[in-house]
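In the part that follows, the structures are each spelled out as structure tokens.
Each value in this text was obtained by applying a stated rule to the coordinates, not by laboratory testing. Note that the structure is a prediction, hence the values are computed from the model and not measured. Cβ atoms are built from the backbone, for glycine too; each structure is taken alone.
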Structure I
Amino acid sequence: MSAVESFLDELATRGMRVHSLLVHQGGATTLDLWQWPHEPELKHKLHSATKSFTATAVGFAEAEGLLDLEDPVADFFELREPGENLSRMRVRDLLTMRTGHARGLSGATTRLRKTGWAGEFLEEPVVERPGRTFRYSSTTSHVLSAIVQKVAGEPVDEYLRPRLFEPLGITDHDWERDPDGVSSGGNGLSLRPRDLLSFGVLYLQDGVWQGERVLPAGWVRKASATHVPRAVSGEWNGQELLPAGPDAVANSGYGYQFWTSADGSYAASGLFGQECMVFPDQDAVVVITGAMPDPSYHDLPRMLREAFRRAFAEPAVNVDRRVEQAREPEPLASPGERPAFVRTYDFEPNDQGVRSVSVEATADAVRLRIEDDRGTHTLDHGLEKWVRQRTGVSVGRLHHSYQDDAAPILAGATWTGDVLDLTWHFLEGPFIDRLTLRFEGDAVVLEHRVNVNSGPTVLPPARGTARA
């Protein structure tokens with residue numbers, strides 16, 4: 001068995017779901033694997049791998065003389081009394097996550113703010129002198145995005161379009177913005193995994209693409225260098241990242257918004273198993289996207305490094321065979337009789353935010369109409385088949401606070417007696433939602449759970465009563 005096959009088997013055994021696995025080595029793509037229902041032309045949420053793109057924007061801004069890495073952070077914002085430690089903070093401290101804060105802030109909470117997200121960072125006490133202690137925080141990266149926008153006069157996604165995206169041929173991407181119109185610096189970028197691979201190859205080639213320099217000369221060396229020798233992201237308690245315990249092992253270093261390793265590899269890394277890992281010594285880049293639960297996804301960088309050190313010494317993987325196996329759809333089965341009815345249920349206030357649910361069941365389909373905090377959403381489900389559509393149904397509570405207006409999904413249904421199970425595959429992210437409706441006379445009990453989340457993966461059941 002090859003090193004890659006062993007790696008994939010270990011992921012499967014541990015329940016670490018792979019959506020795509022791409023490998024570039026020696027100037028060519030040597031592995032191109034996709035797991036159903038994810039497809040090459042679909043975008044994928046990168047989560048914190050976004051940070052490396054934000055840092056790249058800083059590199060361009062520095063090269064163009066718009067900012068200096070020694071510029072004081074406070075100078076970019078209108079602050080009455082920034083305090084001694086905040087006054088000492090430099091742009092370089094943001095890049096290396098050494099801001100002097102006691103805790104790290106996450107997009108899971110920041111994304112819920114109704115005002116600009118940089119405010120959360122500026123409100124956080126700077127308890128020690130910046131430049132000393134590593135404290136991983138997504139708001140730190142967001143402040144970098146806000147700074148680039150201030151000096152460039154446009155959001156980071158627009159700033160990077162002619163400088164990075166267009167030279168690499170990246171034409172399909174989404175980048176979330178905060179209420180002030182600032183591109184989310186710590187997370188929120190979605191693009192195709194093959195475009196993420198191009199980003200990694202650009203760094204592998206020292207910023208040169210098809211013979212033309214794209215990144216500023218010297219930036220790759222600075223960004224991928226280990227500026228923090230021992231870096232631990234911290235312990236997530238559902239609201240914040242707290243300092244890791246005394247027994248925590250630091251297997252990685254940190255550069256300018258890249259994780260680094262003693263073997264010379266470095267990576268853009270995101271929650272739930274999104275990685276773009278560059279192996280300079282092997283002339284290679286590995287990209288993986290997936291849905292890997294906490295805490296298993298924390299092991300993924302080590303697993304990638306170990307597996308591909310072995311794999312790069314082996315013959316190329318049989319790509320076609322692996323892709324064919326990976327594209328087999330998951331089966332849907334619906335044993336027993338399939339009831340046909342139309343019914344609407346009203347719900348008292350509940351943690352799911354559901355106000356009413358209408359069910360229209362036929363012999364081969366189920367239409368669900370959900371009224372929730374965000375409006376009314378209609379979802380069609382096939383029985384023994386999947387139905388592709390877009391939805392804006394409220395899922396943020398289970399999706400690390402991500403809430404799309406029109407997320408592409410596949411939806412399917414199965415009946416088991418009086419129990420209806422619904423499955424939603426979110427095609428551009430790691431999430432698989434499963435809803436269960438238990439029909440009990442004139443009432444229904446609605447359960448909602450998800451495969452991965454930074455917080456609870458199950459919401460409390462909600463009970464609805466049939467409308468007269």
Structure II
Amino acid sequence: MGLGWFGAPEHTRWLAAETHALLAYARAARVPSGFGWIGQDGVVDRDHPVELWITGRMTFAFSLGALLGIPGCRRYADHGVRALRTAMRDTDHGGWYSAVGHQVDASGRATPVDPLARKECYQHAFVMLAAATAAAADRPGATELLGDVIEVVNRYWWDEAHGMPVESYAADFTDPEDYRGINAAMHTVEAYLAVADVTGDTLWLRRALRMVDFAVNRQARAHDWRLPEHYTPAWRPRLDYNEDAPAHPFRPYGATPGHGLEWARLTVQARAGLIGRGMSAPDWMLPAAEELFERARTDAWRVDGGPGFVYTTDFEGTPVVHERMHWVVCEGVCAAAALRRALLDDGHGEIEVEHYEHCYRSWIDYAEEYLISAPGVWTHELDQANRPSTRTWAGHPDVYHALQATLVPRLPVWPAAGQAIAEGRLDDPVSPIPVTAQRARRRGLFR
């Protein structure tokens with residue numbers, strides 16, 4: 001097979017160019033209170049409020065851009081940090097509002113769309129990811145933001161008894177929801193891995209491992225590697241949840257192959273984090289990640305007459321929602337790249353990882369042919385015939401998934417993206433400047 005695409009100069013240049021284009025396109029999302037929802041026309045859709053998950057994801061993206069040394073990204077990252085510290089912060093009850101208006105008052109605060117709206121773990125996970133990545137980039141106020149979100153997470157979102165997060169609360173952090181979801185847990189794992197890297201505190205890695213063990217080693221394994229999405233507060237699966245709303249953007253019915261791919265990537269990243277710190281990594285982790293990857297691939301890729309991943313299946317693997325979401329392809333790209341590198345790091349040869357190279361090429365080609373309408377502009381949803389669709393997603397809410405698809409193939413499995421770039425470990429045709437390697441960790445602020 002030879003070098004293949006990984007590390008090939010022309011392919012690396014293509015990835016780098018798309019990284020730059022995505023971050024250039026994302027600038028249109030900036031509004032006074034954070035980052036808005038970019039519509040189909042490339043400008044902020046004013047019918048959407050400023051949502052916490054989008055502002056967190058965009059702050060994460062621009063913090064990576066700042067670490068890469070891309071001019072202009074620092075001010076957008078700094079804007080995101082300010083929005084999370086001020087505009088979107090609930091100073092009455094703690095935590096962050098889920099959605100606010102586009103404008104801010106003289107003190108920099110925004111009006112919540114609904115002051116009584118529930119607070120969600122999913123959204124708070126992106127505040128933590130943004131704060132950790134901005135801290136890796138040494139952005140002003142980021143370490144303070146990270147300290148704040150760590151305090152909120154420890155107080156409200158982590159359930160030590162179950163080793164899993166709480167899903168949501170009323171606005172004042174009372175009335176926990178009678179539901180638990182694997183989507184929020186998945187993004188909590190991602191955030192915890194980033195915090196572990198930037199702070200050096202292995203508590204976050206140990207917590208991440210507990211979540212991965214539950215989701216992957218227990219639930220996915222018990223369901224033929226189709227991971228249940230929905231649970232009771234005691235974390236018992238609810239396999240019929242949202243059967244009447246199968247295309248829900250955050251809580252779809254059935255199994256979500258894209259999440260299988262995402263959990264596969266996170267599993268090998270958590271494993272590499274354990275090994276990198278001289279800790280014990282359970283033997284099941286790498287084989288389980290491969291099982292997740294294969295189940296998602298065989299259930300969802302090109303199974304209904306054309307290229308693309310179906311959005312959801314039932315627990316027999318039959319497609320339920322046939323729309324193609326851009327984020328699933330992105331997670332396939334990331335999972336293929338991470339598994340390939342993890343196997344090579346373990347001493348496997350090029351022939352043994354050829355399958356992941358093949359998948360990677362297929363899915364990058366699919367993205368180039370069907371998803372990328374112009375540099376940096378990725379269509380978020382296609383129908384079964386690979387035509388633009390808006391059944392679940394309209395416009396271009398954020399660049400989080402697509403940006404990672406251009407970066408993960410150029411990064412080691414560990415540490416997380418922000419810290420890895422800070423340490424100068426990105427394969428790039430033009431070497432980035434490692435602007436902050438280990439600064440937050442050396443400060444010892446979060447011990």
Structure III
Amino acid sequence: MGELSRRALLAGAAGGALAGAVPGQAAAAGPGADSDPATAPWRDPAVAAWGTVMPRIRQRIRPPRFTGRTFPVTDHGGRGDGTTMCTDAFKAAIAACAAAGGGRVLVPAGTYLTGAIHLADNVELHLDAGATLRFSRDPADYLPVVHTRYEGIELMNYSPFIYAYDRTNVAITGRGTIDGQADATHWWDWSADPPPSERPDKDLLAAMAERGVPVAERVFGAGHHLRPNLIQLYRCRNVLIEGVTVRDSPMWNIHPVLCANVTIREVTVDSPRGPNNDGCDPESCVDVLIERCVFNTGDDCVAIKAGKNADGRRVNAPSENLLVHGCVMRDGNGGVTIGSETTGGVRWVFAWDCTMSSERLERAIRVKTNPERGGYVRDLYVKDVTVGQAADAVIEVALNYENKNTGPYYPDVGAIDLRNLRAGRAPRAFSLIGNPSNPIRGLRVTNSVFEEMAEADLVRDVTGFELRNVWINGRRV
């Protein structure tokens with residue numbers, strides 16, 4: 001009850017803190033935004049954000065369109081027998097499609113063993129129902145190295161399994177399956193401490209970034225152990241990923257980086273066993289829609305990121321204008337997560353009409369960062385979310401990620417509005433951990449019910465924490 005009383009005292013200050021933060025930021029709501037909620041007829045800034053900013057973002061996001069030309073991979077030597085190596089067939093089909101001005105590279109039903117697939121401008125990779133891309137377990141099939149990101153830091157590394165760099169109008173569609181084939185003895189074992197281990201290479205990459213070593217000289221790949229992503233679109237414009245099922249990535253499954261105008265729709269990520277098997281991690285992207293997807297992951301379901309530490313400050317690119325709508329989250333460390341790579345900043349995130357529940361879903365809504373990351377997280381709006389059960393806090397905002405409480409780059413986190421949430425069972429409703437020198441600034445929860453919370457909430461170093469018509473364990477707080 002002590003924390004609940006403390007929240008009541010904080011509530012009076014919260015309205016001014018939150019309301020003061022949001023209107024002044026509205027004019028910067030990404031490319032094309034031209035409205036300021038301060039001029040809207042509503043007094044509640046969250047209502048203004050939902051009624052003005054979110055619809056304008058949604059209106060701008062449009063998936064690419066492609067010509068009717070079709071280039072079956074089987075016309076270029078591909079065989080869906082599960083044993084014939086088809087890397088060259090995909091390369092030839094994509095080259096032919098691009099040379100003709102674009103169209104669809106068709107993968108008919110069957111199982112196609114392949115190495116890295118690199119997309120080109122105006123190319124849609126389409127997997128028919130019954131088609132499976134089964135990726136090779138040999139790291140040599142993802143060489144030569146490409147320009148990529150590993151946990152928020154740029155480098156030259158193994159190619160992501162499906163990759164596009166600086167492309168316009170690219171898509172991965174259909175009802176087929178993209179299988180990374182990672183397991184305890186392929187790729188995932190690199191995350192452990194016994195050799196082969198990624199830890200020495202992670203430390204080396206971080207040290208290179210801190211020293212400002214040029215990206216072209218940060219060469220990993222062969223002889224190193226930094227795991228690639230399953231799907232990574234890098235510096236691309238007009239992106240669509242729709243309908244496919246993805247599973248068992250070496251690490252993050254879907255990773256758009258520095259992209260604009262991205263639609264990820266009706267995708268299933270079924271990868272609950274692997275380490276760092278995040279579902280979808282848009283990083284330093286603008287105008288992203290993640291809609292009607294299903295996530296069952298070994299880490300965060302949706303994790304919005306913006307670069308890490310020194311390299312994040314060098315690139316200095318935020319994630320802005322991200323919509324998460326109508327998704328289902330099952331296993332995972334967090335349902336909708338921001339961080340921990342927040343260095344470039346994250347703002348204008350909207351999540352609504354989502355369902356989250358699993359005994360292995362640790363948190364529903366999660367913000368994580370620390371004083372080494374810096375950057376900001378603000379203008380986060382969540383509503384109409386149902387949480388059946390969670391294994392930790394329903395809502396977590398932690399500014400001490402990895403137990404780091406001090407550092408030179410305190411993150412600026414606040415202007416968070418949550419409403420119409422209903423949670424069934426969890427250890428606690430809130431875990432909010434700020435810092436004495438750097439509190440969480442402005443968190444409002446409205447019209448929400450937390451039914452069976454087993455433990456007291458954890459609220460530390462928060463200013464402007466406001467609860468309006470919130471019920472915990474049958475009691476209004």
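General remarks:
- helix-only ellipticity at 222 nm (-39500 (n - 2.57) for each DSSP H run of 4 or more, over all residues; to 500) from the coordinates reads -13500; which among I, II, III: II
- Highest-scoring entry among I, II, III, by distance in nm of label points 7 Å out along Cα→Cβ at positions 63 and 351, is I.
- Test item: mean count of other Cβ atoms within 10 Å over residues 127-134 calculated as 15.6, pick one of I, II, III: I
- Structure from which 9, 33, 35, 19, 3, 0 was derived, P(r) over Cα pairs in 10 Å bins from 0, in percent, for residues 71-270 alone, options I, II, III: II
- Highest-scoring label, criterion being mean projected area of the Cα convex hull in nm², among I, II, III: I
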